[in-house]
Structure P
Amino acid sequence: MNEPLSDADYAGFLVFAAQERQEALLLELAGVLDSFDRVLAAGPDPDPAAGHERLRMLTGQLERFARSMGLEPVGAVGEDFEPAVHQAAEVRPVAAGARADEVLEVLQRGYRHSADGRLLRPARVAVADVVQTADAVPSEADEAGNRNEEQ
């Protein structure tokens, strides 16, 4: 016979489930740390490309763990600058014809919590500022000529 859980039993179940989830995440993190230990134990790699590849694999493993924790990166090159997601750390001049307020470089990734979409840290970015060329900006002589024509 199935009796409904009491409030105390249900609360105990929630605590148990949270502990199980935390242990699973800690074991996943332990696996990432094990990978770092193996790379460090191997010592310096005489081949820079191989060393870079090992670092890339470790980074991928750590990023997968972060995503499993609900950490979602924000900010990418080519996006439109959005003050709600980006922090403009640099403004860089670009030629006319380029997109204004385009993210040119991500200096530090931002993160949001995937469960509720809440921004945890804005992405620090370099943003494009369209600069007019010399022939697009009226010179003093042009402006003086326009004033004389108006009189």
Structure Q
Amino acid sequence: CIVGKSPTDAVRALADRPGIVVTGGVPDIRPWLRRATCAVIPLRIARGIQNKVLEAMACGLPVICSPAPLQSLAAESGVHLLRADAADEWVDAVTRVLRHENLREELGMGAAAFVRMQHSWDACLMPLDEMLQSASSVLSNQLEVNQ
């Protein structure tokens, strides 16, 4: 299944082949991720954190990803996902994931753990919480001194 906004004519033509579904854009990616064996994310250009990658990882899917989205993620290839750039790397990575259940499970667990540790609300808001706690403490001290 190929899910993504504005597929090219060449990608849309793949839907004529048996077993291939091309959806175009979807309002909610989660049902499609739940049906997937892995997520293949070949983005050539990526700015900022790519939610496409994080959504698939959060679902516990093994992710095969191009280098561009990884520039903003601290994910480690071989632990949290697989990195592929050249055509032979894509073929090798997808083949390995499809053939080896243990690899799928390890990458899926690593991916989900990575998102929980690095990109959960708690993890993302911790620096803000610490800053607010510090500011509150400073303000309290100033109020005590002024009284």
Structure R
Amino acid sequence: VTVTAASLLALIGVFDVIGTIFSGVLTDRIDPRKLLFFYYFLRGLSLFLLPSILFSTLHPSTLVFIIFYGLDWVATVPPTVLLCRQVLGPDKGAVIYGWVFAAHQIGGSIAALGAALLRVKFGDYATAFYITGLLCVVTSYFVLQMNWVKEDK
């Protein structure tokens, strides 16, 4: 079981690299708000499905989730960096992205604690996955509401 879990985590990492590079290429060609909408919306849907595809042994559906989630894991970074730069300018954008990243880490810590508390209360992580999925879907809507002026290249 340990080797399988470690192998699946490594597989997520491989697809993470592919997804991030591909997202960077797409960010040069597509409105980053649309990319973030797509990433967050699909991430939310995949998190809603996750509790139903988790098994004690490896199933094809789990492998599909691993590949998809790997592709999506850090794909949000290139469009987020571009939005920070476009909305706030090249000087402030980099600093603000640093604060966005720091806030993301703090939020992740709080979410991990919340997920642990939900697991203790309900016996599994399903509720945490559903809440996180809902937050991703809601976020996908708000991303499209952002003002953005495309920079001339």
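Details
- Each of P, Q, R could give distance in nm of label points 7 Å out along Cα→Cβ at positions 90 and 130, but the derived value 2.2 comes from P.
- Among P, Q, R, structure where Cα Rg over 2.2 N^0.38 Å as derived comes to 1.83: P
- Comparison across structures P, Q, R (criterion: FRET efficiency 1/(1 + (r/R0)^6) of positions 34 and 114 (r between Cβ atoms, R0 = 25 Å, to 0.05)) gives the highest value for Q.
- Distance in nm of label points 7 Å out along Cα→Cβ at positions 18 and 42 from the coordinates reads 2.3; which among P, Q, R: Q
- Which entry (P, Q, R) yields the derived value 1.6 for distance in nm of label points 7 Å out along Cα→Cβ at positions 50 and 82: Q
No value in this document is a laboratory result; all are computed from the given coordinates. This is a predicted model, so every value here is computed, not measured. Cβ atoms are built from the backbone, for glycine too; each structure is taken alone.
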